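Since every read-out is calculated from the coordinates, none of them should be taken as a lab result. What you see is a predicted model, and the numbers here were worked out from it, not measured in a lab. Cβ atoms are built from the backbone, for glycine too; each structure is taken alone.
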Structure I
Amino acid sequence: MSLARVAALTGLAVLSSSLAISAQITFLTSEPGRWRPWIFNAIPSARTERAATVAEVKAFEARLLELGEIIRRTPIASSPIGFAIGPHGYLAGYAALAPGQPPGRAVPLGGGYGMGAFPISEYPKAGRTVREENAETELLYFEINQIRPGIYPAWGPAEWGTADIDAFIEPDSGTGPVGLTRIGRVFVLKAHDRPLWVPMPLGDALAPVIAEFKTQWDNRRDLYTRDVDALAKSQTPQARAARKADLERMAAAIPNGAEVMAQALKDDAAIEEMERTRLAPDGPDAREVASAESAFRTAVAALDGLSPEARTAPACYDDEADGVTRRFRGKQGAPSTCRALVGTNWAYFDKTRPRSSPQVLMVNLFERCLEPESLKRTSPPGGCQVNRQIIETLDWDAVKAWMSK
């Protein structure tokens, strides 16, 4: 029997076994559940990046546990039935400092309280009944003091390339459940009214565009120059003679060498002609270099043409427009398709409060629990069914009081 057939039969056997177990799984919907032991993770790199002392990390964990006690008081979580709750917390890292971003020591500790409601089930295996509370489920996170764009998530314009900039296109926002503010995919509760981001000046928004376009122009020009030089070297009498000698040695070693060599010489000539066409002064590669240079100079001219007032005016970005000057413009008077460009407002945080104090909470991974397909599911107990009830019945006044301490 071939190895392929053995592998296929083995795969079918595993699949059949899995399907058989799946078909025999019974969810214990009326079985009393439990809260699993608390797990907290503060890896060394996160502690280093935030310059967090042992006492500060312990204080931050204690604040997460306080939030956990408020969650435990919700009706669905106080006496779990048919599911077990796994609570865990973490200290978030603070890497890749962008220009203007404060060092880790200068901001509050950030992290999150996570939990999952795992359905309780049992199934037969090897003549015995196996009980589990580890089925795949939808987790729920309460993120604390994390205001960088990745949390929403939000991104910068494509024209910024991979530049490390602490700025982004303003995410969509609206009203979320129980009066929370929806920002992108998270639901937000703030300890005070300071904004989470501030407008980005138009001059600052164009600067990374110029840097990115200059890099693109330099790269394409350097690649074009390298290929032109390589073609010129390949056309010298010495290079052609060396290639022909190599072909003659190869041809001498095979029965139909003369035919192979004749075809190889034709192919070599054809490749050379293709390269001359590609790298001609009016060829496609030269046009790409010229286009990259034009884009760079257009961006420079756009910035140079701004008045001092226009440079400092709030910027927006319109990905439906053509050209740098139409995509990047002042927000005032711009069409609705031009979305504000903003930067993280690190002044949001009250520096007089302990680093462990929660100053902004974001409910994460809950958006999926509001989708129509999720709302239709009624069994097994756990996951989004529990998550929705927790959010809906949570004592938000107690959460606000917790954030005020």
Structure II
Amino acid sequence: MKSKLRYGIIGLLVGVILITGYVGVFWSDKRDDAQLELDYAEKIALIEAAKEVESLFRDPESHKLWPLFSQDCLKEYNLSEKDGFKLACSSEILQCYQQYLKTKNKSIFEKNSLKIDFELKFGKNQFYKILFPSTSEDINVTGKTIQVKLMSNRKSDLIVNLEDRCHQVYLDERFFAYGENQSDKSLEITFDTYHKNFFLDKFLVTVKDYNDWRENDSKNYSHLKPIIDHKKFFQPVVHLKKNEMHAYCSFVGKQIMMAHLMDAATFIPFDLRNKQANTFERGSYYWVKKNSEAWVSLAKKKKEDLLTPQNCRLLFGKECAEKFPTLNYGDEPSWSGLLQVMGGPFEYLHNPLNEEENLRTSSKYFSVFSEWNKLAKRIFWDGEGHKIAHFRVFEEDKNVEQIPAEFSGKELEIGFRCVQQILGKE
């Protein structure tokens, strides 16, 4: 998808050329060449500053200044050195950058006497504005967008709209199967994603995402209060009810992730080269094709202690939560690029194929060896609360593994993510 900033830069350059030529022809008696050169240099400086900001916004860890302020920024949001990528396309990375510039008395762009800085346009100490499809009237945005205004010390300015495309992955066009392996292949439910153009959220919706929604949709769900602890900003938001999850996704121009798309994005296709394969052998873990190769299977077979931070990042089950309670898990991607797909909190999914299976059970509430900690294992959640009574399987089916008694009576965590279908994309 082409960057909107690219079009803005091209338009501004054309404008600079046209304006310069126009002035030179009709008002040459009023403006000397030196002034024209200053004006042109100012426009170019604004463009260079915009490119600098966009570069940091898209890929903080590759930016030349990141090593100079990364430690403070990561500490502020309780992120490890490996988690810098989570700040991409967020207002937080811009805030860290702006704070660094302010502390060092630097500007985004400096050359000779010319300086470019963020303008505090959107309220006290606020240099950015968050736009959503539901609230943006003056410009057309298809997703969450951060707007900033750059200002030169000669008072020219440039509005820059930075759309968040870092937190989505495009689901490949191919044939897929729904659910677990079927011994009777005639019972397989298959589907394809050709010309569907699905963009899936990489992460579960975060506390910061939730806060941005609450701030910009204050008329609805006023009972929901923001979570102000910065150290929780990049953790999944896990306390919402089903209708509130749907409301969030709708507000940002998306819908709740669907179960069959989750299956497509997490089961590794046995033949990645053959996109029209009509056989669908599927393993139970997203990082290997064969169950026997998964660390869980090796630990069970060899009776070895393989509960390492590296393995727990793949599957953050009950034992991992007990041994590494502060571990930032789920940062190993599935074949399609999805993160946080096994372990951690439960995950709510819209399931149009079976409404009775709308909750991913792989979580920190079950042992890593549990049958529930496998791909496509789902139960029913009524969406009205977070205690055991709201999970049908735990109350009605006594022949399956129950949730450990230690969690009885507690509010269980349930995360969610969204999916966006962009029609008309070629």
helix-only ellipticity at 222 nm (-39500 (n - 2.57) for each DSSP H run of 4 or more, over all residues; to 500), calculated, reads -14000; among I, II the input was structure I
Comparing mean count of other Cβ atoms within 10 Å over residues 182-189 across structures I, II, the largest value goes to I
Comparing I, II on relative contact order in percent (Cα under 8 Å, 6 or more apart), the highest sits with I
Candidates I, II; FRET efficiency 1/(1 + (r/R0)^6) of positions 198 and 262 (r between Cβ atoms, R0 = 35 Å, to 0.05) computed = 0.00; producing structure is I
Candidates I, II; FRET efficiency 1/(1 + (r/R0)^6) of positions 230 and 326 (r between Cβ atoms, R0 = 30 Å, to 0.05) computed = 0.15; producing structure is I
Highest-scoring structure on FRET efficiency 1/(1 + (r/R0)^6) of positions 70 and 190 (r between Cβ atoms, R0 = 35 Å, to 0.05) (candidates I, II) is I
Across I, II, volume of the Cα convex hull per residue in Å³ reaches its greatest value in structure I
